[in-house]
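Chemist: Below are structures written as structure tokens.
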Structure I
Amino acid sequence: MRRPEPRKNVLLINPWIYDFTAYDFWLKPLGLLYVASILREQAEVNLHFINCLDRFHPMLEIGPKSKADGRGHFLKEEVTKPEILKAVPRKYSRYGIPVSVFKKELERIPVPDLVLMTCTMTYWYPGVQLAVELVREIFGAAPIVLGGIYATLAEDHARQFSGADKIITGPAENKIIPLLREIWGDGSVREAEFPSFNDMPCPAFDLLNNKDSLPLLTSRGCPFTCAFCAGPLLYDRFEQRNPEDVVAEIADHAERFGTRHFAFYDDALLLKPESHIIPILEEVVRRKWPVSFHTPNGLHIREIDQDMAHLFRKADVRSLYLSQESTDRNVIREACPKVAQGDLGRAIGYLEKAGYRREDISVYLMAGLPNQDAASIRESVGDIRRLGAKPRMAYFSPIPGTRIWRELVDRGRLKKDADPLIQNKMAFPYIWADFSPEDFRDLQDLLNEQ
């Protein structure tokens, strides 16, 4: 009779952010937590999790300052600014738990049979490098696997500079098991396939120290093809989960963890509303759960009609962020096909009639797109304020593989193999944008005006 394989120790790490600015906007390593759940189901493993962005870490001497809905500031420590970003007149910091706390975490866990890491922004990769360095320092040659958005969009850079042994690109659910069977042997992990997003287990949120607010992903991908967006590069199709499963997940987290705030991570939450978001929110209303919802990724304003607005209000969709990107007809035509003139005014009007205050509605605007001058952005800000809403600036980051990225490379504005640090959203006005740093400062002053 064959002996069962001993349990493997798996260390999951969500690294630090290295940036000029960072804020916990309901930020959780959702992909990594999905993989953790898959490993639990398909292998005999002990999971150990270090979240470098954990504002609630029990070893922190200073308690977290949070808003009631779960948002808050990360701890940070100023670090040396990379040479490539020297022109940016801002302090550069490492955001997250102190390095000393990370080392203590490493010292208290057994030697891992595998280390899994993720990284969200391509230009946050220094956090990966530091985490890899410290893992090597404590555990030596433990195999390290890196996935996530950085690994997917900057694969060559990740393979050459991250320090990881293996790189996973794209969705990991059908790649992690074959990889582990390769590393550990066929007897260590049970075979499994996940034909659709709906077939995956819920994320391993129990690994988090604080679960008062959690992300909720009800769909994956986006059918729109905005010129600046990496959505189609990360997921090659748009798929929505069954509403019943989403409702069951909300119920489980609310009852088991006491979660009261859910942040939708969807890129296209409102598409096909009759078969998706409407039944989800209607069931929340019917059950009278004491939960609230937030929309940090932005909502497609074209889908917001009178009935949708009233359903939002009944279901306590509390934080409304609308995706307008620009009110400039040229920008809309060239870069953002999901909006049309007049959509925003109608949506805000419906929301106001449903009981929302206009000043509590945020509207995302893009800044820094190629051929977008400062005057165009100022006009968009003015248009949003004339509607009574709050403009929120989303600074353009040239994401590898997007249409705008390819155009910039073809025009010689960016090098195809440039350091991902150059993609930092705060770098564009000082390095390659179509308007000056003075224009950028004026724009920030305009946004800060009451």
Structure II
Amino acid sequence: MALFGSASAGAIGYIYYQTNVLLARQLEQTIEAETRGLAEQYNAGGISSLTKAVSNRSLTPGNSLYLVTDRDGRRITGNLTSISKDLWNSVGRVEFAYKRPSQRGVESRLALANIFRLPGGFRLIVGRDIEDRRIFERIVRSAFFIGLGFMALVGLGGGWLVSRGLLARIDAVTATSRTIMEGDLSERVPLNGSGDELDRLSRNLNAMLDRIEQLMAGMREVSDNIAHDLKTPLTRLRNRAEAALREKSNAKSYRDALEQTIQEADGLIKTFNALLSIARLEAGTTGNAMNEIDANALVQDFVELYEPTAEEKNITLTANVANGVHFKGDRQLVGQALANLIDNAIKYGATGKGGEIEVTATDTGKAVELTVADSGPGIPEQDRERVLKRFVRLEESRSRPGSGLGLSLVAAVARLYGGSVRVEDNEPGLRMVLSLPHKTTHNNEHRTR
């Protein structure tokens, strides 16, 4: 408000000053022009000619003022009735007050004049009434102060209202953040629906809080699942080693115990490696190789790789891919994700009589979709999002091998390349769709930029 008021005052002051300069210049030019005209009359005919010219001009209505006096100060002609002693004794340009009749009687007005002493003691006064100019200056000064006062009142009042609303919204953000810091991650920053900058900031903060809440919930779930899934094999490993040491056994028994211990340790190492791979994918520190991948070749390779395993379970594994389907990515990572989908379908996507699994790759124009469809029991709709989380296994008995990290790794690969994983109903069975966009937005590239 202070800066705006100063700028406004400067602008108004400059206009006021320039207007005064213009009016003063016009006044001086008018007085000079009349003075020159009267000087010509005096030079041509002396005091009589000057008196006649002043008398004629005094009869013309306007703001021009004239007076010719004798050596004793008595008025000879002109529209000024009287002058003060100080004005009589002055020479040159003088600003003075004079009186003239008006509708309300006699009024005092301001004038500017040039006073000349002529030979023989005569005096000539040529001037202009500047009372209107003084009124104009007074009006401008009043408008200046009233305008600035009104501007200050409106500006401060409007600023108070705006800052009050702004600070109220900031206080709401502060209160929300304080609640969140106290442990309530479900709290969100309120929106007022205006769509302004604060609303957009609040929306982004809420999206960030949603993501943080998901990560924290995932961390708690991971911690619980780690405690459940890793504690059991570690306990078995310890008990087996303790039993081998406690019992009197031969070399073969020790060897069997060691082999089982190694198998349990390998399973634990695979679980930790999977966790490490997911963490690296989510951090964007892997998958830097962006090469052209032939989807047809990729699907054919992995179908051939898993055909023997599928045949053992009486499952028909087929590939259905058109030529010319290409996309960019890290072949090893995308291949690992596709392998996890096929392996998951073989484990859980068949009934006791076998089943069918079809692996397809299609180009939708915006993305390449790798689909693994089976004819098994499928997944209930309420569990389809949950299976993409870490350590989630819908098999309560957990009798089959696995750690519940396979689909989590697939989801991490999809997020790395800006894609998605969809869990759909195959009627009957399940469709797992890994969608990878052509214009891949790599997380690691974002960090580099």
Structure III
Amino acid sequence: MALKFDRFAAGLTYDELPEQVLRTLRRSFLDTMGVAAIGATTELSGIARRVAPMIFGAGSAGAAKMLMDGRDVSPAGAAMAGAFTIDSVDAHDGTTPCKGHAGSAIFPAMIAMAQAGGQDIDGRRFAAVLAAAYEISYRAGLVQHATCADYHTSGAWTAVGVAAAGAKLLGGTAGQIRQAAGVGEYHGPRSQMMRCIDHPSMVRDGVGWGAPSGVTAAYLAMEGFTGAPALTCEGEEGAEFWHDLGSGWRLVDHTHYKAYPCCRWAHPSLDAVKDLMQIHGLHHAQIEGVEIRTFHYATRLAGHEPQNQDEFAYSIAFPVAAMIVRGQVGVDELRPAALRDPEILRISRAVTLIDDAEMTRISTGKRWAQVTLVLKDGRRIEDAPRTPRGDADLPLSDADIFEKFQLLAGPVLGLARAAEMAERAQKFDSLDAAGFRQLLDLCCQPA
């Protein structure tokens, strides 16, 4: 390995961050807080925020306010509640090669730790912490997927990045960062992602426990607790994923953004039906059925008749039907009334998912699907195979990210607060300590 991860994290400064890295972090800050805002309206988030004060009271580490809530808990409690809140609406940033998400754990964990202990943190320092957290998380995730038999949730590998970056934020040495990563990896949740795909529930992507596991590991390591080595960071089997650390940036190349609030695996099909309906001037009453050829994991998504937001998040058929009927999959489609829409249900029940071996073969760094609309007059309208918008080669623009933030956050936070949060988030790394505290206050006031 050209550069050990612990030395990389300990020594990384703002001045070393390329503009592409900073642009990605700014986009992710804005995008993640928009998802946190709408996430605060969900039942899942409400439960997590009720439980956090019960079991995670503020202690000598200092108080941290829960995202979109305002109540004081410990840093681990705020990380848990914030991660569950963001993860409750499946619209946050992700990384296709790791089949998961990092920002949903990193932002609530690092925001919580930045508030605690009376630290005077400005935007520049926070940007360096975020960059370390993303880069280590992504690489640990790649190693885990390459070396472990099970497909584990994002909580498993974000616990490593959160732990390492958390120790950095606390002023830890390379040695303390190394121990923190080991503790975070060992105690992080090795939860099985496909269990939640097959049986959708509130456990989601594991970040609700990965984030506080990483935070706890950071504080333990700073007190002398040992846990190294983290095999995802130091094992020989994973060396190929660390060789360019410090020169290449996986967070730039691998971060994607979602256009729709549901599992990424549904997005190529959503893009396809949106285009087909518009290009051919179709009305949903003309649709008899939909055939979707896609990769194996995607065919296991439930969702012809989702009963709640958790089942909606892990579905293809229902979001595709909603797009056909309403021309969008947004906030309104998350509401209970949409789940009972008779026309959406009619089309959803007529969606056929086809497990395609070639789609499975090529869906490694990408997620592929091919859609055919079957019309009532017997015509079949086929789309070419495609991958979803939002990846590095088909990016959402800054304007797209801003529009999405307004759509998700505006109705929840009010236009004035949402506008101020957006302005500050998009330039967070230029804020002095006082300005950065104001941004965090905006993120943590009750929604």
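Chemist: Suppose distance in nm of label points 7 Å out along Cα→Cβ at positions 57 and 257 works out to 13.5; of I, II, III, which structure was it derived from?
Modeler: II
Chemist: Out of I, II, III, choose the structure whose coordinates give P(r) over Cα pairs in 10 Å bins from 0, in percent equal to 4, 13, 14, 12, 8, 6, 5, 5, 6, 6, 7, 6, 4, 2, 1, 0 when calculated.
Modeler: II
Chemist: So helix-only ellipticity at 222 nm (-39500 (n - 2.57) for each DSSP H run of 4 or more, over all residues; to 500), computed for just one structure, reads -10000; which one of I, II, III is that?
Modeler: Source structure: I.
Chemist: One of I, II, III was used to compute relative contact order in percent (Cα under 8 Å, 6 or more apart), and the result was 21. Which label is that?
Modeler: Matching structure: III.
Throughout, read-outs are computed from the coordinates displayed, never taken from laboratory work. Just so we're clear, the structure is a prediction, and the values are computed from it rather than from any experiment. Cβ atoms are built from the backbone, for glycine too; each structure is taken alone.
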